[in-house]
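Participant: Below are structures written as structure tokens.
Just so it is clear, none of the values below were taken in a lab; they were calculated from the coordinates. Since the structure is predicted, the reported quantities are computational estimates derived from the model, not experimental observations. Cβ atoms are built from the backbone, for glycine too; each structure is taken alone.
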Structure 1
Amino acid sequence: MASPGKPHCDTLDLIRALAAGAVCVSHLRNLMFVDYRSSVSIGLAGKVFYFVSNYGHTAVIVFFLLSGYFVGGSVLRQLDAGTWSWQRYLTERLSRLWIVLVPALLLTLFWDRLGLELAGGPFYLGTEGTFDQQINVASHLGAATLACNLVFLQKLSCGTYGSNGPLWSLANEFWYYLWFPACAVLVRRRRGLGAFAMAAFAIGTMIAFPSLLSGFGLWLLGVVLAVLEKRVPAPSARSGLPWLTLASGAAFLAALVCTRFFLLDNDWIVGVPCFVFLRCVLRENVRLRPAALSRVAILFSGFSYSLYLTHFSFILFVAAVGFGRRIHFDADGVLVLAGMLVACYAYAFVVYLLFERNTRRVQQAIRQLQSGRTGADAPAARTGQGGTTS
């Protein structure tokens with residue numbers, strides 16, 4: 001995720017990996033375990049589990065900030081260096097999204113069709129009572145919905161494909177990827193009909209998709225992180241503890257707790273403290289120790305995208321076919337939770353090895369194809385010009 005010549009921040013890898021884990025745990029809790037009010041004699045450990053296991057949506061806010069920092073920051077660096085190219089940018093972004101999205105959609109179809117055939121019932125009808133699955137899955141498995149999700153219009157012109165509810169945030173990401181550079185190119189360069197056309201398209205789709213604007217504001221906070229990092233770079237060395245990071249981290253955790261205690265659902269209540277925390281991490285150049293922790297963070301961050309897109313339909317299948325009903329969080333429930341977490345991560349890691357790990361290889365192949373096509377077109381153009389003049 002680090003740009004060339006820019007030190008890799010493994011602390012951000014850890015944050016990203018934890019956010020992906022929070023999404024997975026949240027869906028495990030809601031799909032496989034009864035609601036807190038329906039649980040009986042769960043004890044203190046159970047209460048703690050129910051309290052800390054429902055931060056899936058909050059984790060997506062963290063993803064938006066990190067995405068703005070990395071993707072928006074790379075756009076600004078390319079504009080500053082004069083190397084910006086829409087073709088290269090769209091190739092990188094779309095290949096990055098599709099290389100996992102396409103197999104994830106096919107896997108969703110596989111698990112959902114198999115689950116409908118073997119079990120069906122309340123889990124797939126959306127009547128089990130879980131907040132995370134309230135649709136008739138069979139009605140969301142058509143070709144039109146599949147195509148709609150492939151072009152990132154889920155929750156805008158159609159539902160998410162099958163049972164894979166987490167796909168909603170991918171539409172947000174895609175449109176943020178378009179909106180920001182369209183406006184940034186116009187502001188930085190201020191020339192060309194193409195720049196004005198792209199900016200007009202961005203503004204038009206912002207008006208058409210107002211539900212995405214709040215998340216875009218949070219995404220732009222991530223871009224602000226990149227701007228501040230450039231203007232006020234981190235010191236090469238630091239003596240003592242990173243007090244600003246520790247204090248801002250405590251404030252961020254306090255915001256997380258407050259959202260649960262007081263049922264606050266405004267994303268900015270968490271987004272702003274998270275922004276401050278990430279800024280302090282970057283400003284104080286916080287890195288992970290020992291080295292083993294750094295390697296683990298980088299590893300789990302590496303396939304967090306695969307985990308995000310593949311876990312939901314798999315969990316729903318196991319809940320419907322393997323259990324048939326939601327269970328209580330007791331001693332057996334702890335074993336189920338641990339086993340399902342291992343299964344979800346192993347499953348996602350296989351998807352990563354097969355697809356996500358090859359992202360750069362695919363991007364390089366596309367660039368070679370594009371450059372070869374450009375090279376082939378150039379002689380043809382020259383030949384055509386010669387024939388005309390002769």
Structure 2
Amino acid sequence: METIKNIEIYELGSPEEKSSPWSSTILILKLTSSDGRVGFGEAPTTMMTLPVKESMNEVARVFQGKNYFDIEKNLRDYYRNAFYVAKSVEETAALSAFEIASWDLIGKNLGSPIYNLLGGRFNEKIRGYANGWYSDCVSPEDFVSKAKSLVSRGYSAFKFDPFGSNYDKITVDGVKKAQEIVAQMRSSLGEGVDLLIECHGRFSPKYAIMAGKALEEYNPLFIEEPIHPELERFLPEFRARVDIPVALGERLLNKEDFARYISDGMVDVIQPDLTNSKGILEAKKIGAIAESFGISVAYHNAFGPVQTAATLNVDYTLPNFLIQESFEESWPSWKKNLFTGYSVENCTMALSGKPGLGIEVNEKLLENSKVSGMEPLGTEPPWVVSGTFKP
């Protein structure tokens with residue numbers, strides 16, 4: 001029987017970088033099996049580094065010595081011992097890391113990439129969109145200039161947050177500035193480029209509708225988290241009044257959450273995060289639920305290279321795949337070089353086809369990038385792109 005023999009948890013980062021999920025700390029899990037294979041997983045941080053890390057130690061107590069093929073059983077064994085897992089992102093994030101690493105071991109054991117074990121390739125090409133690219137952008141000209149530099153490298157889809165420091169409410173001037181940014185992006189880049197509007201769940205319903213209606217004419221591919229996440233009951237009203245598809249999902253933790261949002265008419269595009277919603281198999285199940293309602297999938301992917309590789313393995317298999325988030329252009333060098341095995345070129349993302357996740361670690365960089373403690377905190381919220389939370 002192939003079991004999990006050794007469990008190592010790495011907190012990695014660069015101490016001088018301010019807190020942000022795409023440039024500061026990440027948590028990498030390394031499982032070594034009784035047959036000598038190594039599998040990698042990843043858990044998100046975002047102001048949760050130490051709580052998630054400690055939760056990974058708790059999950060390790062359940063997974064230690066278990067057969068890594070028994071993914072459903074091992075997840076359920078943890079679930080029955082836990083009590084708050086349905087609402088605890090620390091626990092689901094930790095579980096996700098172990099689930100992903102288990103799949104990596106399974107694929108390597110069988111000599112197959114994970115996507116072949118999930119139904120094989122449905123999508124030959126995975127179209128990516130750029131995020132994190134607009135640091136220090138405030139004026140419309142700032143946004144357009146940086147976007148054009150990525151267009152020259154093949155990108156044709158951009159997500160960005162044009163709302164400055166407006167939070168909860170948005171002023172008339174705030175609406176005007178956001179409209180000017182999106183208008184210039186559209187006129188300068190043309191109709192062949194997709195614009196994805198990020199709200200970061202920052203608005204109360206009235207102001208979300210105000211902001212959304214101002215951007216309709218620029219034909220965004222979707223608008224993400226327009227309303228505070230705890231006010232989800234207002235999403236059907238937003239969808240009825242604003243003619244832009246609504247996307248969300250990075251804060252939802254399981255397939256049951258997604259089933260409720262989808263069946264209650266709250267969303268047009270779902271964005272599960274494999275590193276906080278219980279991993280690869282749950283992501284595949286969530287995708288199937290969405291498919292049965294005619295809903296597209298665009299997985300959230302804002303953390304590190306193991307997350308990207310795991311996500312791409314599922315992307316390949318989904319008939320209802322829409323587009324894939326990529327922060328790779330905005331990563332610091334240590335994160336870019338930590339793993340090899342997938343590529344992001346000309347707005348297309350691709351795996352190596354090697355067994356498991358399809359990636360290989362730089363062991364020296366893994367050891368040299370260790371940090372401890374919480375991620376550094378800057379003057380802006382860690383969920384915004386640096387230099388953009390300004391009036």
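Participant: Thinking of 1, 2, which structure, once percent of Cα pairs over 25 Å apart is computed, gives back 61?
Facilitator: Value 61 for percent of Cα pairs over 25 Å apart corresponds to 1 out of 1, 2.
Participant: Further question: Please state which of the structures 1, 2 yields 30 when relative contact order in percent (Cα under 8 Å, 6 or more apart) is computed from it.
Facilitator: Working through the options, I get structure 1.
Participant: OK, next. Of structures 1, 2, which gives -23500 when helix-only ellipticity at 222 nm (-39500 (n - 2.57) for each DSSP H run of 4 or more, over all residues; to 500) is computed from the coordinates?
Facilitator: 1
Participant: Which one of 1, 2 has FRET efficiency 1/(1 + (r/R0)^6) of positions 180 and 332 (r between Cβ atoms, R0 = 30 Å, to 0.05), as calculated from the coordinates, equal to 0.45?
Facilitator: 2
Participant: Given structures 1, 2, which gives the highest value for FRET efficiency 1/(1 + (r/R0)^6) of positions 124 and 228 (r between Cβ atoms, R0 = 41 Å, to 0.05)?
Facilitator: Structure 2 gives the largest value of FRET efficiency 1/(1 + (r/R0)^6) of positions 124 and 228 (r between Cβ atoms, R0 = 41 Å, to 0.05) among 1, 2.
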